[in-house]
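Okay, got some structures for you below.
No value in this document is a laboratory result; all are computed from the given coordinates. Everything quoted here is computed from the prediction, not taken from an experiment. Cβ atoms are built from the backbone, for glycine too; each structure is taken alone.
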Structure P
Amino acid sequence: MNTSLKNTVRTLGAGLRALLVLSVICGILYPLAVTGVAQALFSTEANGSELRDGSGHTVGSSLIGQTYNLPKQNPDETPKPDLRWFQPRPSNGLGSNSVNLRYSLILSGATNRSADNAELIRWVTEARAAVVADNSTPSFTVRPDDIPADAVTSSGSGLDPHISPAYAKLQIHRVAERNGLPVQQVAELVDEHTEGRILGFMGEPRVNVLELNTALREAGEG
């Protein structure tokens, strides 16, 4: 075997050995190590931040918003909100769920329009009127000036699982009436599921709608 061929074989052998070693390290050992650390230290986050009800059934992810709508009578109609539940931010991108075991996620999207855009103004005006009509009860009247921005606009991703405490509190009387629960009990559920600012100074207080509705269902069954 001439020198040139020997060098070629040696080079190919070294390359194959490097490929094998790197494949084992990068393709097997490293993923196993990262997965092991994630499962040991951050098991909830590593598995999708799944949220379970009192029976241990997975009802969704605490990171992704869901809608709570009544079943459609025909495929072409606009779904109507199921007013037994706290409603999330408006969005055409949320999956549907009435605190069941499955939900379908469709395209996300936000109300990205300029402040003077006629379509945005129409959306917000219609959404505000719907919030007033849906949440006013014989004992509680919603005033348009009391409606927070997140009740009539979607988030940047359209998949925000949170609403503001103000929007959650605005819905308390309607939810209590629809579920036959005392207003004070529902208000306490909202307080219990209100999260503060991250590290005390980042972001804004918020309420996870799926977590709140899961607790509401359990309160209604109790």
Structure Q
Amino acid sequence: MPHEMEKPDTPADLYWALGDEVNPSRPILTGDVFEDVAVTDFDGTSIARTVMVLDHPCSLRSDGVNLAPRLEVAEVRRTEPCSWRGGFNRMLLPDPFPGAEGKAHPCAAFLDSRYPVSPAQLEAGTRIACLSHSGINLLMQRWVKHSSRVTVPTNDFQEANYGVYEEADVIEEWCMAREADDLKLSEAMAECDSWLREDAGGRTRRDLLKDAQRRSTVRKQMKAHLKELRINSTA
């Protein structure tokens, strides 16, 4: 039996953070939305647009810290309502997404209106939204459907990517703690990446985050290590 396209239980379930809730310490991830990003339009002119990051989490950073030199984004604009089971060329962003106006005027990321951008172009804009884990899974489902007309259950994306999602949460928590210790965001991200790469009994901590039975252990180790760093920095 063919799988059906899925939708969120409520519009709010799509979002991890919106507007002022977006934490600068959270690493840029698939589905993040930035406004006022200067992109090169089809006629060669530069124009500021609101865009959504499309690259898979594993493609965003080749070294675990720095964004890839070329990223792919989709234009975000207001649109008319449509069914989640149709409109495969778009990822719906309904209210409370900034710019959406109730049920009558949702926004959407248009998967057939894409632009290449550099990290500098993206970061010169303002991040106004981060998708939740389930929101990213829905985006990936629609991206695959748009590209291939194949429907992949969102649970498959969750199973394949949960380690990456957990890593983003760990990095956000780490950077918040270390910025409180007066470390720059870039330095905190590099420090966390180095810690995640360390061997922890034959596997790196980054690899252990993919194991549902070991994730809590990694988080416990992180809290202990951050406490130790704080003690050493004040000694």
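Before moving on, here are some points about what is shown:
- Per FRET efficiency 1/(1 + (r/R0)^6) of positions 42 and 74 (r between Cβ atoms, R0 = 35 Å, to 0.05), the highest-valued of structures P, Q: Q
- Structure (P, Q) behind the derived value 35, 21, 13 of Cα extents along the principal axes in Å, for residues 146-185 alone: P
- Ranking P, Q by relative contact order in percent (Cα under 8 Å, 6 or more apart), the structure that comes out highest: Q
- Looking across P, Q, the calculation of percent of Cα pairs over 26 Å apart that yields 41 traces back to Q.
- Highest-scoring label, criterion being distance in nm of label points 7 Å out along Cα→Cβ at positions 10 and 162, among P, Q: P
- Top of P, Q by mean count of other Cβ atoms within 10 Å over residues 114-121, largest first: Q
- At a computed 1.35 (Cα Rg over 2.2 N^0.38 Å, for residues 90-153 alone), which of P, Q: P
- Comparison of P, Q - label where distance in nm of label points 7 Å out along Cα→Cβ at positions 34 and 50 is highest: P
- Identity of the structure behind 0.50 (criterion: FRET efficiency 1/(1 + (r/R0)^6) of positions 82 and 210 (r between Cβ atoms, R0 = 35 Å, to 0.05), calculated), options P, Q: Q
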